[in-house]
Structure I
Amino acid sequence: MNKQSKQNKKAWEYRAYEFWNRRDGTPETKAKQILENPAAHLKKHKKYFENITGMRIANLCGSNGRKAVPLALLGANVTVFDISEQNKRYAVELAHNANITIDYIVTDIYDIDLYKYGNSFDMLFLEGGILHYFEDLQKLISILHTLLKEDGEMILSDFHPLRRCLVNERYDEVKYEVLPNYFNEELQNADIAYKQYFRENERADFPPVSIRLHTLSDIINAVISAGFLLKKFEEHRGWNNENIPWEFTISAVK
């Protein structure tokens, strides 16, 4: 495990289970919500998973299982790869309360056993602000390509790189400050995503994450260079329908 991954593992194993319970409710409560309509919990990506019964799907950086469990309920055989034991704890309890089983492998994505899992999956699903945890983007995408079966499909969704250039200090106004940081390439420390959910006097104890920002061309070119055939590229508005690019989704096949 490289230095960046070690730092991020330490960060994501600090009070993550507690955070998921605070934000999403207990695994029992969250499971009840998902069981009401599993497809709805895939949100804008549900159209990619309409006929997945019996398919093997890898949910990489699958976090607390909030996407893996709906996929399993829709009939897929799901394997989660994630770096955090605390994420696994919540995800396994979530799956148990939803009366399904997922396979959860705690590992650095760089260290996945490709002899065991290579050419194993019909689909890959990655979403929700993960690419910045990988300095070597080309290596990451090459691993993803290896995991897929021939003709398998990758659904890769992440924060739009332009989003980090826009700061809105007052959310009641449609005014954004532009930050000139789009082409930054160096590793940098940042707050873990859920630090803000804890009291101010507790925040100093949170380990930082290590991130490397990537441009949109970095991401698309890494997908192409790894051997994927790009099927579709979508850009998504802000979560409150703001007229700015907030996220993107790539559909690509091996």
Structure II
Amino acid sequence: MLFEEERQQKIADYVQTRERASVQELAQHFQVSESTVRRDLKILEEDGKLRRTHGGAVAFVSDNSEPTFVEKEDRYRLQKELIAKEAASMVREGDSILLDSGTTTYYLAKELKTFKQLTVVTNSVAVAQELSANTGIELILTGGTLRHETLAMVGPLAEKALESVHVDKAFVATNGLDPVIGLTTPNMSEAATKRAFFRSTKQVILLMDHSKYGRVSFAKVAGLPEIDQLLTDDGISDIALKELESAGVTVTVIQTGGRTS
């Protein structure tokens, strides 16, 4: 029989190791009632050791590390490519769009190269380079200060440029998405530039592979209510989908056919 504090620490360790667990699962594993588990989870959430969800808990993952663009490019590449294909199907000839910096938006740029008439505003050097050969695409670069880690142009110049446009759709990337905290990224300047994207469009579409869900970085970009649609892959959990649905986010889950990367 475990003492209360000892049981709570073991529950926190259990959730951290597995990333998420249901109340029923925890009750069975620790041989206590579900009401006891719920009480323990409430205490653990207040202590910042995990985050409660509908029917269970997930690990609170804080991630302020920032891999380079090259390091991220092949991470979950299949999922990103399939998300990008779905995003491209939402674009019509003649549209004006914003493309954020990020590896999934970079794969979207590859899908857009065949368009005959398109206006693309971007702060991504990689996206601009990918689209530069297509004379049917009016390509507008925001300018700004280059962040070498992400190949993104950020800062007051980029934000000023974004203030002067208003487009049909903005395709945005993120380092993390938490149902309570929202979209986050490790760098404050990049977060401010991303926020300018939200102010310059009719529709915000978030492109995110499943690994970003539940992660929190240093600088907040926006809350969930500010996202019009989320495109993600089928690696995302049912619990996460319920949380997003409860927050009013329209989610499109792209099937990977059982493939993982």
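Just so you know, all these numbers are worked out from the coordinates, no wet-lab data involved. Quick caveat, the model's predicted, so the values are computed rather than measured. Cβ atoms are built from the backbone, for glycine too; each structure is taken alone.
Match the computed value 19.8 of mean count of other Cβ atoms within 10 Å over residues 6-13 to one of the structures I, II, and report its label.
The read-out was computed on structure I.
From which structure (I, II) was distance in nm of label points 7 Å out along Cα→Cβ at positions 38 and 126 calculated, if the value obtained is 2.5?
So the calculation was done on I.
Tell me which structure, out of I, II, gives -11000 once helix-only ellipticity at 222 nm (-39500 (n - 2.57) for each DSSP H run of 4 or more, over all residues; to 500) is calculated.
II
Computing Cα Rg over 2.2 N^0.38 Å gives 0.99 for which of I, II?
I
Using mean count of other Cβ atoms within 10 Å over residues 190-197 for the comparison, can you identify which of I, II gives the largest number?
Once mean count of other Cβ atoms within 10 Å over residues 190-197 is worked out for each structure, II has the highest.
Out of I, II, choose the structure whose coordinates give distance in nm of label points 7 Å out along Cα→Cβ at positions 102 and 198 equal to 1.3 when calculated.
Attributed to the structure labelled II.
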